[in-house]
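Chemist: Following are the structures in question.
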Structure I
Amino acid sequence: MIRPRSLARVALLGLCLATAHGATLAQDAPPTAQNAALENEITPALNQAVTNGLEALAQLQRDDGSFGGQRYGSNAAITGLAALAFMADGNMPGRGQYSEQVERALEFLLNNTNETGLIAGDTSHGPMYGHGFATLFLGEVYGMTAGGDNAEQSRRTHDALVRAVRLIVQTQNEEGGWRYNPTPHDADISVTITQIMALRSARNAGIEVPIETIDRAVEYVRRCQNADGGFRYQAGRGASAWPRSAAGVASLYYAGIYEGEEIERGLDYIVETSMPGRARNTGGAHYFYGHYYAVQTMYLAGGERWATWWPAIREELIERQEASGGWSDNSAGTAYGTAMALIILQMPKRYLPIFQK
C-alpha cells in the first residue's frame, strides 16, 4: 500500500507525466500510448453515439457560454462537465470542431470566479459542488494549453485556478473533507471527491497543492468506508450505496492510493451492486453520477476489472441514448446527463490528463 507520506512522490510522478502529455496534446494531439484506445475498446456504434451526443450537447449551450438545467440555471458544475465532455474528444480553445464551445464555457467560468476564488453560476445551492467540477475543468484546460497562442487567456486561467485551489485548501474541515458551502464546518464524500479530483488536476498542471491537504482528505475518505466495502455519505454511521462508494474509491485513487485492502473491498462492492446489465440498483437517481465515478475506478484498476466493466457500460449507455442524441437525467436535466454519458463513453480516448495513468 502507498502510505500518505509517500503521496508527494506519487504526485510528483503524476505531475511529470501529465505535464509531458499536456505539452504534447497542446501542440497537435497525436495518438500516443497514453491517449490511444486499445483494441476493441471503441466500436463503430460508440463512435456514432459520441458524434450524435456531442452535436446534441453543443445545442444546449446558453448564450452566456454556460450549460444548465431547468432547476439549475447557468450552472458551474454542469458547465465544467460539458466542457470536459468536449475536451475528451480532443477539443480545446482554438482547436477542434467544438473549440468554440469549450472556449465559451471557459469564459463563463472565468467571468464567474469571484475574489475569493469561488466559481459559481446562478445557483446558490451547494456552491462547493459546482466549484469542484469547475476547478477540475480549469486544471485540465490549463494543463493542456499553458504556453499556447492565447497568452492572456492562459494567464487568466492560471490566476483563476490558483485562487480556486487556495479556496479548496482553506475550506477543508477538521475531519479532512468538504461540504456544500465554502466554510470548514462539515463534510461529505460526494463533495469531497470533487475537491480531490480538482486538486489532482491542478497539481498535474503545475499548481502547488499542500501534501497535508491530501493526507487529511485520505483519512477522511477511509473513515467513510463500511465493513461491507462500500462507503457511507458522511463519516460516522450510515449505510453504503453504490454511487458514493464509486466516489469513495475514486477519491483514494486520485489521492495517490493505488492498491490496498480498502481499494479491493471497494471495487468488489461496486461490482456486486452496480455491474451494468447485472445489478438491480443502478437505475433512477444518481445513475450518471455513479457511473461517472465507477468507470473511472475500473479504468484505474485495469486488468480484468476494466476488461469486464467497459463493454458492459458502453453498451448500456448506447442503448439509453435518446433519439435527440442526448441522455436525460431525471433530476439534473439533459445537459448534465449528456455530459456525463459522453465523458464515460470517451474514457478509452485518454485525452484528458486526469484520466491518463
Structure II
Amino acid sequence: MTEQDFILKSYDSDLNEGAVKWTSPSNIALVKYWGKRAHQIPENPSISFTLSNCKTITEVSFTKKEGSDFSFDVYFEGEKNEAFEPKIQTFFERIEAYVPFLRDFHFKIDTSNTFPHSSGIASSASGMSALALCLMSIEKQLGVAHNTDFFNKKASFLARLGSGSACRSIEGELVVWGQNKSTASSDLFGVRYAEDVHANFKNYQDTILLVDKGEKQVSSTVGHKLMFGHPFAAQRFNQAHENLEKLTTILKSGDLDEFINIVESEALTLHAMMMTSMPYFILMKPNTLEIINKIWSYRKESDSKLCFTLDAGANVHLLYPENEKDTVLRFIENQLSRYCQNGHFIEDQVGKGSECVKN
C-alpha cells in the first residue's frame, strides 16, 4: 500500500454538520524508535504494547462553513486551550492532501485524558491517534465506504503525521511500525503483530511510576533530529532490526528472561543515544536510577520476571506477567513509590486498541 492509496479523491459535499467520538490509548515501545526521516518516516522499526487504561477521549463536532482557511477550536477537559492550536494547525497542513474536507468545516475538538495531563506521560500518541480516528469517521459520514482494515490503516497513517508513535495506538495488543525482515510491517502505518504470542504475555501488566511530572527539557522532536550525524546512529538502527528479530522468537517461545534482556537493553540504549548526541542531554532523574537498581535487586532476590522500560523521559514502566501482579504491587508500594513524585503511579495492562464511542 502506498501514500497514493490514502488520497481521498471524492466525497459527498451535502453533509452540513455532525459529531464523532473515539477513545485511543497510549503505547509503550519494547524496541524503540529514535530518529526519523522526512514525513515522519522512522529510521528503524519498533514494536510496542498497546495500553488499556491510559487513553485519550476525543469528540469532534463539525459544521459547514464558508471560506478556505482551516477553522477549529480546541478544548482540553472542558476549557478552551489555545496552546494546542499550533500543533493541530501543523497536523491539518500535513494531512490535507489525504482528507481534503478539512477546509469545508469548522471543527470543535474536545479532548481529555484518563491520566493527569501533568503526569509526565506523553499524550501525543493517544491524542493524535484519537483525532485521526475522528477524522476517519467524518470521512465515513461523507459517504466514503472503507472496510475495517483500510479504515485502521489510513487512521494510523494520518496519526503518524501528527506524532510518529501515534500510528501504533490504533490497534492492539502488539503493533509493529517500520519496514523490517522479521514481521509484516510498513513505514507508513502501524501493523498489528499477527505472529504467535505465548500465553506468558497474555494480559501483560504495565505499572507506570511517575518519577517526574514536569516538562522535559528536550522535546522528543528535537531528540529525534539529533540522530542526524550521531556517531552511533547506524549501529543503533542495525541493533533495532536485530532486537526485533530476536523478540519475535521470544514472543513465540515465552522466554521471559530473554524478554527482559531485550526490553531493558532497548530502554537504556534509547537514553544512551540521548547522552551521546551533540548537544547531549539526560532525561533520566536520580530517582529513575534508584528504581532501576531496586528492580535489579528485587529480581535477583525473588526470581521475579519483573523488568523495566523507559520512554523519552524520567518515568519508569514496570512490565511483568499477570500472575505476579499482587507481589509486584506490594513491592511498588513498599519500596518504589517513595521515588515517585507524590508517591504516584498508574496501574495499566496491555489492551486491544482504540474504541469508537460515537460514529
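Chemist: Of the structures labelled I, II, one was used to calculate distance in nm of label points 7 Å out along Cα→Cβ at positions 109 and 277, giving 3.4. Name it.
Modeler: Working: I: 3.4; II: 2.4.
Computed on structure I.
Chemist: Assuming 15.8 is Kirkwood radius over Cα pairs in Å, for residues 165-260 alone as calculated from a single structure, say which of I, II it is.
Modeler: Traced to structure II.
Chemist: Something else about it: Taking 2.1 as the value of distance in nm of label points 7 Å out along Cα→Cβ at positions 173 and 197 derived from one of the structures shown (I, II), identify that structure.
Modeler: I
Chemist: Given a value of 0.93 for Rg/Rh (Cα atoms, Kirkwood Rh), calculated from one of I, II, which structure does it belong to? Don't skip to the end; give the middle numbers.
Modeler: Values: I: 0.93; II: 0.97.
That value comes from structure I.
Chemist: Ranked on mean count of other Cβ atoms within 10 Å over residues 293-300, which label among I, II comes first with the largest value? Present the calculation step by step, with values, prior to reporting the outcome.
Modeler: Values: I: 23.9; II: 14.8.
Between I, II, the highest calculated value is found for I.
Chemist: Still on this structure, I have one more. Using the calculated result -10500 for helix-only ellipticity at 222 nm (-39500 (n - 2.57) for each DSSP H run of 4 or more, over all residues; to 500), pick out the matching structure from I, II. Display every interim value, and only then the final one.
Modeler: Values: I: -18500; II: -10500.
Matching structure: II.
Computed from the coordinates by the stated procedures, all read-outs in this text should not be read as laboratory data. None of the values given here were measured: they were computed from a predicted structure. Cβ atoms are built from the backbone, for glycine too; each structure is taken alone.
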